[in-house]
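Next come the structures, one after another.
Here, each number is a calculation from the coordinates, and none is a lab measurement. None of the values given here were measured: they were computed from a predicted structure.
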Structure 1
Amino acid sequence: MNPTSASRRQRLRAPGAACLALLCSAVLGAATPAHAFSGGNHEKITRAALGPGGWHPNSLTAMADGNSGAIVANDHGQYFGIGKLHCDNADYLDHRYDNRYPRTRAQADAEIIDCVESSIDHVKRALASADRLVDANGHVIAAQTSMSPACTWNDQPGRAKCEVLEDLGRGWHQIEDFYAHSNWADQAAPGAVGVKNPPGLGRTDLPAFFSIARYSSMSRADWVKDATGHIPHDLSTGCYPDRDHTGTVSDCTNRVTHDGVLNKDTKDSPRSSTGRNFDHAYDLAVTDIARQWKEFKDELQRKYPNNGRAKAMICAITHDHPDKTCP
């Protein structure tokens, strides 16, 4: 889902309406099967990654809260059923494990690229919105950086800080999910490897294909080619009955599934019980969000080099009252 900038930004709501919208989202989320790191784990990951970076409490909570933060906006309402927002449906088994597997490596790659592109698009929108946090001389604009009333994550026009936080939260959500939903950092259970027990890659590095710095200045064709070249042959994420990159609801028959097979959304998930699979997914997600935040700040410096604007933008994003506390 890539709405245009004119239709996607936040609308400011009265506090009562915002609370009602949040309540509805929570009810919808509770009524739908989980297919992401639990909200509590998304919050822990995001706080662990950003907390050391000087974020003030209210701004960090707006980003990281496990019920109403920007980091879990993709788990509410219509966004829950869009596979690329959770890095779903990139399942694949090589013929050495299953010579009749119904998906090809190219089909799996297309889902990974769809997930990566969605993340990149959101981060680029956050970079564009940051321009409205400060004026041409680098002074913070109070009306654009206020945290009152609370931001609402509904893809509608609004204050610049809310837009930046929403796009970062939406862009980072699927990166966190990638580690829980894939075999990148985990290992298979003892016994035969196959559709119910896919191989684990046991990786400890961060995937190059999620680096905004790597792709920010490249054409889409060039970064897609580069990203595809960095996808390991046995990489898989679980099939989930949400919409894949073609807009079709996935049929998970005879495929490596999210539920019961590959996900590590909680410590109680079946795949989590093998070795330290949950801990490895969690730790790499923390490391990657820290990378994303650093690369975002670096991109601000590159995009807005004059009059100390980038430094003021970073301060405006992380401080609760930036018009009073930022230089």
Structure 2
Amino acid sequence: MDYQPLYQALREAGAEHWAEQLPDQVSHAFSSRAHGTLQEWRRLIEQIPQLSPSLRELVDSVQIGREGDITQEQRQLLEQQLKVLCPWRKGPYRLFGINLDTEWRSDWKWDRLKKGISPLSGRLVLDVGCGNGYHCWRMLGAGARMVVGIDPTLLSVLQFHAIRKLYGEAPVYVLPIGIEAVPEKCKIFDTVFSMGVLYHRRSPIDHLLDLKNCLRPGGELVLETLVIEGKKGETLVPQGRYANMRNVWFIPSCDTLAGWLLRCGFTNVRLLDVSKTTFEEQRSTEWMTFYSLRDFLDSENPTLTIEGYPAPIRAVFTASVA
């Protein structure tokens, strides 16, 4: 897990202070005390062979290798290794003929936003709360110069490293940290994505300001989050769980969220998409066998969660920094 090229790239981008801090941040996250299964996961990734994919497709999907690139025995072993890293939530991936069918059809989310954002060609991109890095690969496929993903969930980070080992060297990195570890006013990124994070933050305004502080002047924020139908000023604050999620704090209406973005100093705020989450987009699979969306909605009235709140609706916004 060599992050040295990233450290050097951050220095060249003017983020020397962060480049100096990151080795200790990464070392602490990957310490043997961080997670009881971490060393097992790391050994597993070391055992994944260096393969030679005849295909690296990132534009319309994430596909690495073809079925004929490896033997049936190699494919069976690789599938067994990847299943040790379950549950896989973001994807899907096609790996040497293996259909890694994740809980989320993250490609559908990408399709909803890709034509509405500023072109990523040549851009330095940050993906906050990136999970296993699925969208980081799509950003690279869209022409980004370099993509940095951050996510404190170690299993997700290890999943990314498994995919990266199969892909080979690429200017895409996922760090085992949260946005709190990014130095204040690290204004180097051309585009910052925050997808599926805002409603998990106890202070959504602080999160928006943290995102803004990562953007260079003229940069763009791409924000995807849960919303409710409602007027400006209306926000759902769940009492307890929401769709069985414990850490959901604020779900604003679209007009409320637009107001938050403007209050934080963003400009050119645009609503790109509003979509209800369906059972086809989020579901259990053989790669994520636990409960999923169908189990978290009212069986008699799927417009409500099991707690009685409105069922999930997601919106995508873009906004600029002057």
Structure 3
Amino acid sequence: MTQYIGIDISKAKLDLAWLKDIEKPKVKTKVFKNDSTDFLKLIDWLKSNVTEDLSDIHIILEATGVYHENIAYYLYDQGLSVSIVNPAFVRSYADSLGSRHKTDKQDSILLARYAHSAKPNLWTPPPAEARHLKSLLSRLDALQQDLMREQNRQEKADATDTAVIVKTSIEQMISALKEAIANLNDDIDTHVEDHPNLKQDQVLLQTIKGVGPATSRQMLSLMHNKSFTKASQAAAFLGLIPKQVQSGQFRGKTRLAKNGSSAIRAKLYMAAVVSTRWNPDIKAQYERLLANGKCKMQAICAAMRKLVHICFGVLKHQMPYQPQIAKTAA
């Protein structure tokens, strides 16, 4: 019989709750450090208190920034069934139960109950090369943001009576950041080159008009780190699904959900702008939406969403991009 266990995760600790009996309900809890030194103790506790057969245990975690990743990989490697769920789903479940308490212990119990009720899909970790690419791109994005901040400081320093030593410090920092960014770009290219599956998929992505090196890297990382079964899931994950606000007679503006990575959305925005000129499918959609009264931003957002669908399609079918407009015309 499957044993359901919820783990509420914070930076310092893991609050674990084993749902021994859903009807009463009867729960056993335990706290561990969120540290690799305590992970083995957690496994020993499960074997001593729950079952020796770890394959009978279903653990549910919330996606909490990066703090859930190490324990999730460890538990999966130990043979346990692991689910990682959106915190918003769990919160909605809590509201349906009328739960008002918000403590780490109560959250772990809630997760265990949610696992028993919802039976969420099991999680499979992405390949090591995909995780490595994701970490490289995350670091590159951080360095690029640092560079932009230093360049803004330089612009302000040049426009004001700023000490020479400060200006020199800014220049040195900008130079160091540019060098670090160049080196990291080389590392990313080498990593992709060293893994044929990544290299092949990046080549396919760059057959899409409007998708350049920066966007192809981000989409490559996304598609290899997430197990999407259809394009709409990828678009929803990136927050590119329209969100309508309506209640009674009130009709609010339709906006993008904007969950997911803002960094990837920023790259997709620039790619979509280019695509409205050079990608025949997206250009046709863009012009049609404008002709139907949509504003430019709405049309661009639709272009971003369509671009994600095209990226998903070329990778799923492992075929270079073929414009549908050209096929229709033929």
As an exercise: Rg and Dmax of the Cα atoms in Å, calculated from one structure in 1, 2, 3, equals 19.6, 64. Which structure is it?
1
State the single structure among 1, 2, 3 that was used to calculate helix-only ellipticity at 222 nm (-39500 (n - 2.57) for each DSSP H run of 4 or more, over all residues; to 500), giving -19500.
3
